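Multiple structures are listed underneath, in structure tokens.
Just so you know, all these numbers are worked out from the coordinates, no wet-lab data involved. Computed from a prediction, not measured in an experiment: that's the story for all the values here. Cβ atoms are built from the backbone, for glycine too; each structure is taken alone.
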Structure I
Amino acid sequence: MNGMSFKSLNGRAVDGIVLFVVVVAAWQAVHRYAGDTAITSPLDTLRRASALVTTANFWGHAQATGTAFVAALAIAIVTGVALGLLFGMERFAGDVAEPILVSLYAIPKVTLYPVILLVFGLGMSAKVAFGVIHGVVPVILFTLGAVRNIDPVLVRTSRVMRLTRWQTAATVLAPAVLPELMSGVRVGFSLTMLGVLIGEMFASQRGLGFLITNGMSLNDVPLTTSVVVIVVVFAIAANGLLLAVDNRVRRR
């Protein structure tokens, strides 16, 4: 068993290395075709990113993004799980809410940004709200689907034991939906980050999204490319960690 796990781990490592080489090669090819005015080379980007992460200015912007992202993700997860459990337990409410949520999820969120600005104004609250509307719907839908797929015997047992609705949610539903919930959190994590960054690009003076927009407006291609690469590396690393947690939860 350990040998199979070791081989599987080695296979994933090889796949990751191959994918990395292909991406870097494609990146270099695009650079050679478009030139420095469009995108910097991988080596130049690495140098600029290495210098950038040593500056206090970068970490100030990173802290602003991190604060908004953590707040938005926490709200999205708590709200999404609560509504998902509620809609899953109440069949009629779930049947009504699910198509509405799917339709809302299909709407380009950028079109809602003027409304977000009118309601929350400029600053941290708008970024958090924009992140929440990106990440909360997947968490609701994953949780709702997981509750619907629970073994009916578990629900009947909770009724026989005369558990209250909240006791049923805490002791029966929550553990049963945990694997699907982790998948929803992974999707919500990525979309919430995207929402916060887009919010910073539209109307903010702080954050990594602002740095990207500022680099574009100043035609500072190395800055823009470096910040984008840093964000992508963080997102890949965080998603890999969440995927490992998801796999462990499913095995248990």
Structure II
Amino acid sequence: MNEIKPFPLNEMANQSNNGGVSHHNQEFRAFFALDNLQFRPLSITDPVPIGRQIIAAAGLNPLEDHSLFAILPSGEFEDVRLDEPFDLRSCGAERFIAFKTDREYKFTLDSRQIIWGKPSILGADLYFLVDADNDTAVFLDARSGEDQLIDQDDMVDLTEPGVEHFITGPKPEKGYLIKLNSRDYVLEGPVATYEQIVSLEFQYPPANPNTIYSMTYRHAASKPHAGELAAGGSVTVKKKGTVFNATPTDKS
């Protein structure tokens, strides 16, 4: 079976606005997904079907085992009960997702109400729901403390306490930004060694065997947060803001 690729939300909206009704056979077009965001086209003849008609058109059985939701133009999820009518003639409101479950997990994504039928959600699905571009990231809103970055391959447990609100923001810069002698450098990892820092500005090992480098640091993530760093030593730096100063001296 060929894998069904997800339609971008803006592309689904364009197709709905341009072709919500097929003029050849008078069928109403919708997009449907089951237990995930892998949408596929769905044609329904009734312009105002009830929930069970939509589930039946998707070929799901038994009907009562599934919960159905409409994804509104605002991005919010709306519960569609089995005997509740839904007007397919409203452009941009023809996206449905069903879950084979009777449990609901509610959270907000940029203040939009999302109802999910599984106890966990893939980070990529959160990015999909907000049409995130390459410069946008999704974060778990910690409310108190630092927001937690959600990567696309993360699996987020919606049953955990505090997993209730997600927000988007600029994607963090990769690496760890430090200052060495007032100049900015980016390290790939959080652990900085004496030799690594010295090599950013000086020849190491030095050509002159009498040359040594004195180094101080401050605002480190590890403890102590400030001090002197000697050869063979290392500190854990912050994502941004750890400062080093290195000075060559002649021990002769």
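The table that follows gives values for the structure above.
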quantity	calculated
Entry that produces -0.50, -1.01, -1.30 once log10 I(q)/I(0) by the Debye sum over Cα atoms at q = 0.08, 0.15, 0.18 Å⁻¹ is calculated, selected from I, II	II
For 3.4 (distance in nm of label points 7 Å out along Cα→Cβ at positions 41 and 153, calculated) the corresponding structure among I, II	II
Parent structure of the calculated result -28500, given that helix-only ellipticity at 222 nm (-39500 (n - 2.57) for each DSSP H run of 4 or more, over all residues; to 500) is the read-out and I, II the choices	I
With relative contact order in percent (Cα under 8 Å, 6 or more apart) derived as 13, matching label from I, II	II
Given 1.63 for Cα Rg over 2.2 N^0.38 Å, for residues 105-176 alone, calculated: source structure among I, II	I
Top of I, II by Cα Rg over 2.2 N^0.38 Å, for residues 129-208 alone, largest first	II
Distance in nm of label points 7 Å out along Cα→Cβ at positions 73 and 121 - structure with the largest value, from I, II	I
Which entry (I, II) yields the derived value 17.8 for mean count of other Cβ atoms within 10 Å over residues 33-40	II
